[in-house]
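Below are structures written as structure tokens.
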Structure P
Amino acid sequence: MKIDAHQHFWQYNPDEYGWIDESISVLKKDHLPDDLAILLQAAGIDGTIAVQARQSHEETRWLLRLAKEYPFIRGVVGWVDLCSPIVIDQLEEFSHDPKFLGVRHMLQDEPEDTFMLRPCFLYGIEMLQYFDLTYDFVIFPKHLPVAANLAALFPEQPFVLDHIAKPFIKDQKITPWDIHIQKLAACKNVYCKISGIVTEADRQHWTMEDFIPYLDVVFDSFGTERIMIGSDWPVCTVAASYFDVMQIPLNYIKQFSEKEQRDICCENARRFYRFEK
């Protein structure tokens, strides 16, 4: 079994997806489960984790409805306002659905680099632990030290780093990203997704070799037991096809044992998100 641990759906409109400019105009259309199902079958992928793309409770409700309709969606990482005084009410609403697995907030878009250490946000993370939910980090390299501080404050809370923190692959700049990745990985409650890397490379001229130094750092830091793979579809399509994107980690992990490959392709995601096969 292979699980794509990171993909998105949306019904496009320019007001809610203003970040989609003309340079990535291929994304200016609906991307729905029927579109993805065809790609999953061709690539031999058995299931996915649908991740929020908007900071909206309605989107979270919509993703959960899609997950009921399409069995290949094994779970949803939605959005709640972790700084809200009624965060408990929000989590109670969504936690009634067994496919609500975790929460993500667009930390990369916050003007304050230490936003995740605000007292209200810390309380929200504490409530995730109470409701037995995971948390996805979507951050830039500059946020990695802050993320390590947060993960250390909540050693029992499961965290996962999306897109290996979006290093500067196009410029082949690896330090100090590599040092900060190692420090974050020292927190054993943090996993890492090999996802979203193709869009950080030269989108028109990338090669497999561009990614190897970054993948080496991630695997040396997290080991094969805390890494999962994801496409970041449909965002990835600005740089490559779904099949080619998934082949990047799948080709890299051929160096590992069959058990390690099974862990990376499925079991780590299932252990982290705790979804049913």
Structure Q
Amino acid sequence: MREIGVIIPILDMEIDAKFAQAKNLGVTTCQVNCWNRKFMTADVAKIIVESAKKYDIKISAFWCGWEAGPRVWDFYQGPITLGLLPREYRNDRINQLVEGSEFAKLLGVTDIATHVGFLPENPATTEYNEIVSVIRYIAEIYKSNGQYFLFETGQETPVTLRRTIEDVGTGNLGINLDPANLIMYGKANPIDALTVFGKYVRGIHGKDGNYPTDGKNLGKEMPMGQGSVNYPAFMAKLKEVGYNGSITIEREIFGEQQSIDIIAARKLLESLM
């Protein structure tokens, strides 16, 4: 049976408590998520590793954010604020992703995921070739550290993502597949997407959501089983493409309801396994 995990965000120094909460949710793995580079230190990494060992939770990946510049999660401002596409924030975000490689080494994990941004559809453009070069630069650094660079899905079509992986060509690129994101951004059905890029998937987010209903805003995230991701078919397709890694539940709300929804999602995934 695949292992089930949650995302553990490093927002403050209450790290042990976050791992204790994860243990109470009944999971065995996690992705550590950090957007603030002030926490990407050796001291914080030591606390994370000790907490993971204490609660017997395996860290499957480090999700590395970037703090420079604005982040707007929609279809108008998103393409000009997110990921590595905006030139005015690019160098700082590259540097943070490189710092993330060193932090991931301290955590003892080889997979580092991030949102690269709205990858250009047209491979003949300067913008596309610039981003390929940028990703190649980061991926080569990761490769020298024995690490994989993972694209979080959602902001590009599956074909564009696969083309970018092939054009970067470093051999250490992978995908952190968020099936809900593909739907919420209106980019693809995640089951069909696995036919396009399934062999590159190294991580999964267990999340659900609906398609957009207007041209500006993303679709709405939903509790697992209540959105447009067909989880029985999705899990069957994962088996077909040979994925046997962990599934990391993500529920982007806060408070008691988040825990309730995560437990329900865990039980649904267990039933489908």
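Structure notes:
- Of the structures P, Q, the one that 2.6 was derived from, the read-out being distance in nm of label points 7 Å out along Cα→Cβ at positions 185 and 257: Q
- Among candidates P, Q, the computation of FRET efficiency 1/(1 + (r/R0)^6) of positions 25 and 225 (r between Cβ atoms, R0 = 35 Å, to 0.05) that gave 0.30 used structure P.
- Which entry (P, Q) yields the derived value 1.6 for distance in nm of label points 7 Å out along Cα→Cβ at positions 81 and 121: P
- Answer label among P, Q for the case where helix-only ellipticity at 222 nm (-39500 (n - 2.57) for each DSSP H run of 4 or more, over all residues; to 500), calculated from the coordinates, equals -13500: Q
Only the coordinates and a few stated rules stand behind these numbers; no lab work does. Note that the coordinates shown come from a computational prediction; the quantities given were computed from them, not determined experimentally. Cβ atoms are built from the backbone, for glycine too; each structure is taken alone.
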